[in-house]
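Take a look at the structures listed below.
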Structure I
Amino acid sequence: MTEKQAGWTGGRDTFGDFAPGMVHYTDKVLFDEVWEREGLSKRDRSLITISALTAMGKMDQLRFHLDFARRNGVTDQELEEALLQLAFYAGWPNGMGATAVLRDIIDPKTAD
């Protein structure tokens, strides 16, 4: 029996049939369930996620989530300010790295 395709498909789009467990938990649990809970807005979930990823130095995942935050209503100026604030608590190198990722999203011609 195949699973019905509905809701979030980012895991499936990225991995296809490879790593079906990762696909399932990414698409069905994390994005279809957790991100859709009513306790926090998607905007707030985005800011929290960006904070955690910046603090851990996870720039690959941060790239997606900074763009996702913009789609969830966080402005570029708010993202810049959030990353400045995070630099003091998550470490300057992590803040600088995250700011470079944001710059590349806002102005792709600056990407290396």
Structure II
Amino acid sequence: MSNSSGNTLLALLTGAAIGAGIGILYAPDKGIKTRKKIKKKARETSDDLSNRLVHAKEELTKTAEAKKVDFEQKLEETLSTMSYKADDIISALEKKLTDLKAKNAQLQKK
């Protein structure tokens, strides 16, 4: 669930709850019936929001896990590539060292 659709959903639910509350308050019922209706609507809205929050949390957890796995794979690929490059650099340096030792030996003979 994207952030904007979550915000839209929250605004819609908030508007519906406010509208239902105003409608109940202006309905021609006795006070006790009105309070019961308000409690019932508040409970229903609370349950609905709780369910939606649980769903959103599950979706975010799935997304975070997928991103974590993707990051770990890319990190492993990068480290592997760096390891090969490090081996190439070490081989080149060893070759250069061998060449320098040979030149040094030639200079010492003179």
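Among candidates I, II, the computation of helix-only ellipticity at 222 nm (-39500 (n - 2.57) for each DSSP H run of 4 or more, over all residues; to 500) that gave -19000 used structure I. Computing log10 I(q)/I(0) by the Debye sum over Cα atoms at q = 0.13, 0.14, 0.18, 0.20 Å⁻¹ gives -0.76, -0.80, -0.97, -1.05 for which of I, II? Clearly, the read-out refers to II.
Each of I, II could give FRET efficiency 1/(1 + (r/R0)^6) of positions 55 and 87 (r between Cβ atoms, R0 = 41 Å, to 0.05), but the derived value 0.25 comes from II.
Each of structures I, II was scored by distance in nm of label points 7 Å out along Cα→Cβ at positions 15 and 31; the highest score is held by II.
Values quoted throughout were computed directly from the atomic coordinates according to the rules given, and no laboratory measurement underlies them. Bear in mind the structure is a predicted one, so any value in this text is a computation, not a measurement. Cβ atoms are built from the backbone, for glycine too; each structure is taken alone.
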